[in-house]
Structure 1
Amino acid sequence: MKLMPFHREHLNLMDAREYERDHLIPNLSGAFFDLAESRPHCYTMIADGRIISCIGAFPLWDGVWECWQIPSIYVRNHVKDYCRTILGILDTAAEREQARRLQTSSPADELHDRWMKFIGFECEGTLKQYSRSGQDFRMWARRYNYGR
């Protein structure tokens, strides 16, 4: 798995999964992608010449970071390396930045619930009618012993 700095153009070059292509990418603002491009912990993962995922984390405030990922349809072909790489990115970002909390939200469904638990996040609740389309989301966090 090769990592390179994230650039919004990568989203146009990747074969995003259906949910991300139809709901997530169109609803994220240009300001989000400006922020992601300017941060040191935002990456594009490549394997076999294809974009596997775009992933990153950025600070909300001291000690608390927001994580995000946009996987491609090829992520299933690289599950073991993908998981190892994601956990490395998250743990490295938390340690370097002395974060005590990484958090994210995801659609409230079985696929996302299983994935978030698998990579060590704990569900903190359901955000009712959270998305632009009114879909419920879940709030997830992974805590560390860094920071204040």
Structure 2
Amino acid sequence: METDRLGASQGVKVKVVVDTNFLLTMAQGVIAPSSLNDAINASYELITTNAVVKELEAMSKGGDLLAREAGFALKLLERLGVQVLRVKAGSADESILTLTKELVQNGDRVVVATNDKNLRRSVRRLGVPTLYLREEGLRLEIDWNPLL
């Protein structure tokens, strides 16, 4: 069987877990949804948690720019077919970590899409790559070193 660069066999989808700030960056137009294809270079499905959705819903209340971006991020979830999973955890970041651990334990190929440095560090400690926006050149990059 042929494998792609994420090590997933053809026919096996990589689970890309997206967090709040990554979705907001997409809503701002900084990350085009089509750029995910180039960065991941594998068959994938987008997943997030109910805590991330709650966080976006709370942010969307109000009339400021952040509220409008959060509202658009919620619409993006639907347009992109992002699967929302219920995860029992406190914060959105905790829910992302809990979901990531569960997926890895199930033998799934996982990438966490986040620009949050602390979350990236925690995810890398699990041995899971992160997808993030590289400031230089404004391009998506996958971080492979779980020891950083």
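Comparing distance in nm of label points 7 Å out along Cα→Cβ at positions 23 and 39 across structures 1, 2, the highest figure is found for 1. One of 1, 2 was used to compute helix-only ellipticity at 222 nm (-39500 (n - 2.57) for each DSSP H run of 4 or more, over all residues; to 500), and the answer was -12500. Which one was it? Source structure: 2. Kindly point out which one of 1, 2 the value 26 was derived from, the read-out being relative contact order in percent (Cα under 8 Å, 6 or more apart). Only one of 1, 2 returns 26 for relative contact order in percent (Cα under 8 Å, 6 or more apart), namely 2.
Computed over structures 1, 2, mean count of other Cβ atoms within 10 Å over residues 15-22 reaches its largest value in 2.
Rule-based calculations on the coordinates, nothing more; no lab input. Note that the structure is predicted; figures quoted are calculated from it, not measured. Cβ atoms are built from the backbone, for glycine too; each structure is taken alone.
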